[in-house]
Structure P
Amino acid sequence: MEDKKSMVKKSAVAKRQKILEGAMKVFTENGFDASSMDHIAQTAGVSKITVYKYFQSKENLFQEIVSDFLLQSDEKKPITYSKTRPIRDQLMDFAMAELYRVKDPIPRGVSKLLASVYLFKPDLVKQTLAGKHFYEDFTIWLEAAKQDGALTFETAALTAQIFYGMMEGCLTWNILLTDGATLPYVEPILAEILDVFLCRYGTQKVKA
């Protein structure tokens, strides 16, 4: 049987998660500025005092939601380069991790929230994202692919910017701004992005 300390810890973790889920629902439905700690507490089914016990402010809640969101996205990336998997399949994993942020309604709502808060409270977003290196894992993967002879490029940082620039410009922002209406067109556009990238940086000729 679980001891009392373990049960209390589990209860605290569950309550914290409940508050985060409630805050995410309130933020994505009403926007950051129009959301209140009272409404978040009501939605989470806890008291306002309980919310403040776990989170000092609305800004702190926002930061935790974004951190969890980015962590879930990063967990979908392959991170480690594989010499045995096709290079295109590994690139597809990075692409799908990017699309995770906008493909389904809940993560898309968080992405829209992040974009809207950035417009009106850029300092909060900068503080939230401070220390996060979005392309670091991809640049490490690129260097490994180059060392293996699968890719060729001058600098990994620039190559990463090109890849994510194509992803964001052609897919991510379109899906975000149309609230998912352009999702049916993802497959052919994504295939084209991968072909263009591999034509430029791949060492194996891409089949037409």
Structure Q
Amino acid sequence: MSKIIYIVGGSGSGKTTIAEKLVREFYGERKAELVSADNFFRDFSKADLSTDFDVPQAYDENLIHEKLVRLRAGHPVEIPHYDFATRKADLKVIHVPADKYIIVEGLFLLYHKKLRELCDFSIFIKVDLDVQLARRLLRDQKRLRGSGENLTGQIERYFRDVKPGYLKYIAPSMELASAVVENDGELGTCFEQVKKALEKKEIA
């Protein structure tokens, strides 16, 4: 049976980077696999640019649950690959073996009760909202290239959808996490805290 570990936090909190480092540097790629909840966004290709991605309903939580149940039971799965430029899954498929540790990173993993019940340990990455905004803008300059959304649109989206969504849905889930780690400064410091939290609970 695979152990499932959630890395949760707001947009721009460093979830993906921390999760990737856990796979590469802590557990090792022979023992751990990474699953990004971003690949489970619903198809918004026909929606306009004002569509709110920062609500739990934007994700297909039933599909995430189905895949994680199979991984936890020791079965490999195939998950979709989401293209943010077209706002739908593309033709790529990601093969995920059922390794000893499954690291899952995402926004709303602790919001849904049935997803909470699947994880063995969860870490909430807490970051100042101004820092989150700066990191998000830097990231999305590349990720949203070709989507038709410019810098002004990204800033408007942050204050219209991202920040309110974080305060309403994501921040309250901090209380449900197994551990909370701050990531306002050096990434290395945050990563060391994450490792200590896992070692303390002997999930290593």
Structure R
Amino acid sequence: MSAALKPEGQPIRARLRIAQAEIAEELEAIYRFRYRIYVDEMGRVQHDADHEARRIRDALDDGAINLAAWQSDEVVGAFRVNLSVRGSLGYYEAFYEMGQSGDDHPLRTCIVTRAMVAKRLRCSDVAVRLCVAAFDVAVRHGVRWSFMDCNDHLVRFFTALGFVEYTSPKVHKEYGEVHLMRLDLEDHEHLRRLKSPFCRVFDGAANSEHPRRRNP
């Protein structure tokens, strides 16, 4: 999970929307955005980076639900959701110890990876809006357990949303030591107690910002 997020900030609903990228041009924009964040800005080692084309695409993009925050035609944030039932999660299934979900795995589990926001918008609410969009996707696909990892400074952010750290930190092959986080989408009591923005989804009060294609 990228460190390129920041939890607090002011809303910037004007001129920005969250949408699922489905056509080739939209997906390509996300792959190039990843490169700019991970390689150009953060200088991170990325095993799947194509340095000539300046893009990052990996095997999990096959069958993934890629969400993006768009300002006009520019990607300014992205999250990727992989539903376990759609195919192999590769490295992450064992890394996240997803088998502990019992009979819910793989039918009702997912992972969230490749989460990032443009530097100039990290003091905005873009990260929260992308998280809510990812939650909405998971709910609509019958997911109960969502898994992810994050760096130290993001644990508080994801805990406030409703995620819990369920095991000791591990060393990620690209991101170093990370915290493993898990969300029970059906623990509404927990989410209400936290006043999580996820509540608006299961309350049926989510605004019209659903992660569908930008161009109907």
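No lab work stands behind these numbers, since they all come straight from the coordinates. Everything quoted here is computed from the prediction, not taken from an experiment.
Data overview
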{"quantity": "At a computed 7.2 (mean projected area of the Cα convex hull in nm², for residues 46-125 alone), which of P, Q, R", "calculated": "P"}
{"quantity": "Identity of the structure behind 32 (criterion: relative contact order in percent (Cα under 8 Å, 6 or more apart), calculated), options P, Q, R", "calculated": "Q"}
{"quantity": "Among P, Q, R, structure where semi-axes √(5λ) of the Cα gyration tensor in Å as derived comes to 38, 20, 15", "calculated": "P"}
{"quantity": "Of the structures P, Q, R, the one that -6500 was derived from, the read-out being helix-only ellipticity at 222 nm (-39500 (n - 2.57) for each DSSP H run of 4 or more, over all residues; to 500)", "calculated": "R"}
